[in-house]
Structure 1
Amino acid sequence: MKRIKNFNVSISLFPFILCLIILTTTLSIFADVKTPPDRETPFPVTQVPSQITLTLTETPSTSMSIQWSTSSDVKEGVVEWHKKTAKNNEPTIKTSANFISIIDPPLKNNPEIYRWFVTINTLEPDTSYEYRVGNPHLEIWSDWYTFKTEPTQAKTFSFIYLGDAQNGLDEWGQLLKKSIEKCPDCSFILMAGDLVNRGNERDDWDAFFHYADNVFAQYPIVPTIGNHEYKSNPLLPKMYLDYFVLPQNGPTNIPSEFCYSFKYLNTQFIILNANHNPEQQVSWLQQQLSGSSSLWKFLLFHQPLYSAAPKRDNKHLKNAWLPLIDQYHVDIVFQGHDHSYWRTYPLKNDQKVSPSEGTYYVISVSGTKAYEQQEKSEIIETAFEKTPTYQIITIEKGTSNRLIYRSFDKEGTQRDEFIINKPTVSRNSFMNTYPVSIVEDKSLACAF
């Protein structure tokens with residue numbers, strides 16, 4: 001009778017125990033969610049335009065997307081822009097912007113802001129423009145900023161690649177500015193995810209833009225989604241999507257702007273979302289790679305294929321994407337997530353090969369959070385820990401097809417370098433793959 005009584009008690013407590021298990025599991029999954037309403041942003045948004053950001057479109061030679069933030073009592077947003085010329089006599093054009101509301105109720109001092117956005121589609125190639133954003137009714141304007149569109153003639157250009165920012169954003173901002181000092185003519189800046197620590201809490205984004213100090217108002221950011229962009233809302237990186245206007249040319253079977261691509265001169269950039277459903281991106285990735293006539297091909301995503309950290313291999317990503325990377329010879333895969341510096345030799349089928357056959361896989365970190373690395377394997381050429389870096393990639397154009405990759409720490413010391421030389425092509429064969437005028441340009445876009 002005693003055993004039966006105990007059994008009956010167990011049955012009567014079962015619903016309670018089941019609820020307790022579910023609650024415990026749920027709290028474990030959402031343990032990173034801060035309890036409202038005890039948050040304040042140290043950098044509240046006001047009527048004065050801030051967080052000004054440039055992002056590229058599918059046609060970077062003739063268009064540019066511009067975004068900025070204001071307080072929610074600003075009811076009109078306008079971009080004034082004109083060509084930048086020596087005579088400074090170009091007419092100024094006014095373009096009205098749209099906005100969305102970004103609401104973070106737990107923020108006591110600044111719960112709602114407006115994010116303004118506009119894409120200008122009537123620009124001319126290889127042209128510098130000046131612009132400012134603001135509200136003409138209130139007569140509140142930002143400073144004037146400058147950007148330049150993509151050339152249509154083949155020439156040398158450089159871009160910057162950064163790993164996770166996420167933590168220590170004040171120090172990250174200093175590193176970002178040092179990268180621009182080293183490469184003031186860079187065309188854009190790749191960021192490999194985890195831009196912030198808590199992607200759906202706006203005070204993190206306020207800090208990100210504050211410490212970036214308007215760098216992104218002059219140099220377009222090319223971001224991808226990291227796992228921390230989902231924090232506080234594991235189902236959707238909502239604020240990431242609210243803050244950035246990105247090309248909407250990704251797979252149709254996943255949310256817009258999770259993946260996208262663009263071509264810049266003779267270089268194809270493909271941005272993937274490594275957080276969820278890599279198999280759903282395979283067909284689109286194959287279309288992008290097989291249909292590309294670009295001489296250089298790059299991928300950007302967050303979680304790496306060859307992890308630097310112990311027990312963090314992402315076999316599901318390798319199974320989905322590695323066959324296509326090998327088949328279509330992607331030149332470099334830019335990644336983050338592991339908070340250290342970790343670069344492979346050129347690889348194909350998991351084996352070391354020549355740069356003309358294989359792919360370099362790079363992990364880097366630009367913020368202050370650091371992980372320990374696993375033991376360096378034979379496929380890893382360069383590895384070091386606890387050192388935030390920025391990377392400058394220069395692609396020489398014309399009849400010389402050379403890529404120069406350099407990594408620098410915050411002191412400006414070069415920590416890594418490799419060079420890829422592709423076979424010299426004739427004028428006719430080059431024109432067949434990239435129908436633009438060839439201009440010999442032996443100078444580097446960024447001096448070292």
Structure 2
Amino acid sequence: MTSMPHLRDHLPFDHPLSPRDGFPHLPFLARMLVHYRADDLWQEDTRHLPASMAALRRKARVFAERYLIPASADIDLAPHPAIGQCHPKAHEILVEAGRQGWLSYFLPPPLGAMDWGRVSHAPVMQCCLVVEEFTRACGGLMLLLSAHHLGVMPLLLSGSPGVLLKFVRPIYQRCQRGDPHLVAFAITEPGAGSDAEDGHGAARYRPGVVATPVPGGYRLKGRKCFISGGDLAQSITVFAALQGEGMESWTCFYVDAGSPGFSVVRTEQKMGMRASGAAELEFNDVFVPDDRIIGGLRHGWALNRATLNASRMPVASMGVGFARAATEAAIDFARSCTLGGKPLLEYQDVQLHLATMVAETRAIRAMVWQEARHAWRPRQLRASACKFHATDRAQKVCEMAMDLMGDRASLHENRVEKIFRDVRLTRIFEGTNQINRLSLIEDWQGELLSGPSGPFVTGV
């Protein structure tokens with residue numbers, strides 16, 4: 001007889017036929033090859049990261065569990081806020097996140113808050129670690145904090161030390177003082193969602209936001225829509241075409257939200273990620289001086305695509321975070337809910353269900369980490385593949401959690417229905433998953449087509 005706890009129809013760890021009992025008794029060299037430390041999976045993965053990255057992951061989890069989880073339900077259930085208003089708890093989180101460096105971690109001191117021990121690791125990988133932890137806690141609050149980095153990204157990718165010193169450093173310094181300066185990224189237009197993210201569509205699109213040259217700068221006219229964080233942003237990286245030209249003239253303009261002619265027209269009443277607003281912005285002859293042109297005239301399309309390449313892997317990590325949250329909620333439910341006098345966890349079909357959820361979650365995390373750790377210059381193919389595959393599979397995992405929990409999945413206090421509402425957006429923004437599939441092929445077409453001397457190698 002054994003005293004060790006175990007599931008019915010599974011051998012206890014101290015049974016003679018259990019590998020966990022047999023491995024420690026093998027010869028020394030054999031033990032070095034087969035005997036393993038069975039640890040919590042999250043702790044095990046964290047332990048295998050470089051020390052500085054492991055510290056970042058632990059720090060992000062502590063922040064998420066201390067600040068995001070306690071506020072998540074209340075903010076999600078709160079009435080739709082008026083334009084420019086921020087839920088008091090969300091504002092407190094923004095202030096604390098700024099002080100702790102979560103709004104400025106893409107650059108090291110004296111510009112930002114990135115620990116010098118992490119400068120040898122790709123910033124995209126660092127962002128992926130943080131985003132997963134924040135997403136697991138609350139998708140909406142994660143987006144409230146993360147959309148700001150998307151807004152800053154064109155400034156970071158501009159390649160201009162002057163832009164970093166003049167614009168990025170003051171943004172980051174204000175955030176670290178506990179006075180958050182949020183930045184939004186504005187590409188989507190009422191007539192162009194996918195056309196702002198795909199070259200084939202953009203070649204035929206008539207730009208909606210147009211920049212007209214005037215003495216000393218340009219005046220912007222038009223509207224942008226579905227802009228994450230646009231309702232609270234103090235500044236916006238806005239992409240506009242030059243007067244009389246097409247999308248090939250797209251240029252990035254850094255716009256102060258206090259500029260005359262700028263207004264937030266409306267915010268969407270969203271199904272998911274409700275803690276973060278999605279705003280429609282109007283530019284009515286907004287003047288932008290020449291020194292706020294980012295990356296140079298007509299370089300906006302390349303800067304936009306580079307920004308998307310950098311941001312799609314973190315979006316994939318949102319999928320990992322949602323899948324992980326749904327799996328953890330399903331496990332808790334299977335442990336606590338009983339059927340026929342025993343916990344659901346004791347039933348083999350439930351075990352099969354949970355095993356699939358765990359495998360799906362860990363598979364997409366492995367994919368994201370594999371690509372992100374090398375993403376100093378993110379390749380479009382790799383970023384798009386991560387984005388569409390991870391978020392598609394994450395939604396499947398969330399559906400599996402709802403299947404397992406049945407009617408109890410619809411109860412807000414069980415979290416899964418919120419996760420299900422939140423995860424859907426990951427398959428839409430940063431390019432729909434269909435657009436990301438086409439983006440993969442667009443980047444890969446040189447290897448798919450035949451050259452003068454025969455077919456190119458198309459290894460995958």
Structure 3
Amino acid sequence: MGTVKRRVLDFDFEKVCSISLQTTNVYACLVCGKYYQGRGRGSHAYVHSVQFDHHVYLNLLTKKFYCLPDDYEIIDSSLDDIKGMLDPSFTRDEIQKLDKQPTICRTLDGKQYVAGVVGLNNLGFNDYINVVVQTLSHSSLFRNYFLLPQNYEKHSNQASSRLVSRLGTLIRKMWSSKNFKNQVSPHELLQEISLASRKKFSIGVRENPMTFISWLLNTLHKDLAGSKKRQSIVSKCFQGEVRVITSKDEIPENDSRKSNSSAKEKKTITTVSNTPFMFLSLDIPPPPLFKDEKEKTVIPQEPLFTLLSKFDGVSKHFNPHTKETKIYRITKLPNYLILHIQRFTNNLWYTEKNTTIVNFPMKSLDMSPYCDNPQEQGGCIYNLIANIRHNGTVENFWYNLHVLQKNTDKWYDIQDLIVEEAMPPLIALSEAYIQFYERVQT
């Protein structure tokens with residue numbers, strides 16, 4: 001057992017033989033950390049054990065330890081921590097305590113960290129994926145579901161649902177107390193995302209996190225529920241409903257050729273529809289075009305409630321492209337409210353970013369003025385749990401986030417592998433792009 005080197009072990013990458021590139025019957029050498037296929041005489045693992053005098057191996061599927069080339073099973077409780085790192089597991093009691101009391105962990109270097117507050121490797125412009133995964137892993141209802149593989153194991157063997165299994169594995173590793181390091185690599189999840197999205201979201205290409213959230217939640221819902229009409233943990237957490245009243249003026253065909261048709265000849269067609277949503281898009285008022293010397297030094301600010309007035313059921317919003325006027329009103333609030341603050345506008349020549357600071361409450365956001373029958377919504381008060389930011393310019397930018405660790409009631413600023421404690425007063429001064437609010441249970 002003295003030859004086992006925990007520092008070289010890394011189970012975050014794809015379980016594939018380093019020689020044959022096969023994914024079946026793969027063993028990890030616990031001396032050098034490399035993966036080899038087979039255990040019998042002449043196999044890659046057998047040859048490696050003889051050639052380099054490395055004798056302790058772990059079957060990555062059965063989680064059993066073996067000594068090669070003698071080929072006998074090793075039963076030793078001192079190796080249990082390696083099993084816990086390979087495939088972390090949780091009991092229901094442990095899950096219930098995650099948000100109540102922090103689990104203090106220690107790396108092999110002796111550094112302390114809190115389970116759940118870990119960095120994620122950036123393998124190449126995947127910061128937009130990292131911030132989304134971090135946010136979802138701190139959404140308690142969603143996280144608790146994925147911490148128990150039996151909730152979704154019936155889907156894991158389906159080729160179209162490997163994304164569910166990969167995400168569950170990553171979330172379990174992020175909250176595991178048995179990690180040897182305070183960081184996790186999302187390599188396997190990124191590979192599955194690239195395959196499932198047909199390389200729309202791939203390593204090396206930075207995309208919009210809001211586009212990714214929309215794709216990820218809809219794909220997970222489809223894999224777990226089988227259809228849009230059935231319910232899944234995704235719809236249970238994030239799906240709400242909004243009523244849209246659409247009005248459009250139409251000119252009768254016999255009058256459309258007349259250039260002098262009066263307003264009285266126009267016919268207004270009104271339709272009402274209830275549309276499910278996973279997130280709400282909020283429009284920031286454009287900054288003034290012309291500023292004096294004093295105004296140039298002042299950063300414009302808007303309260304979040306001004307943006308939310310879009311859903312008061314009274315305000316009219318005209319779309320010049322479709323010539324439609326719409327009125328919005330929320331009819332059903334979700335358990336987790338995702339707000340997308342639209343900071344970018346596109347024209348024929350370039351994309352422009354609106355740097356207006358949105359002043360938002362971190363606690364007790366009251367959504368009752370924007371929904372029907374507030375007393376029947378199951379709660380209209382929300383607390384902020386994550387704030388994703390767009391930093392930089394349109395051409396040169398990156399994403400990071402503020403996230404709340406409930407069991408310590410502390411906020412953290414996370415950018416890939418960098419995890420630092422954040423001061424709450426500074427969070428409200430950031431250029432918020434995507435926000436996650438959690439309903440306060442009454």
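Only the coordinates and a few stated rules stand behind these numbers; no lab work does. As the structure is a prediction and not an experimental result, all values here were calculated from the model. Cβ atoms are built from the backbone, for glycine too; each structure is taken alone.
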TODO: Rank structures 1, 2, 3 by FRET efficiency 1/(1 + (r/R0)^6) of positions 89 and 169 (r between Cβ atoms, R0 = 30 Å, to 0.05) and report only the one at the top, that is, the highest.
DONE: 3
- [ ] Given a value of 24.1, 89 for Rg and Dmax of the Cα atoms in Å, point me to the structure among 1, 2, 3 it was derived from.
- [x] 2
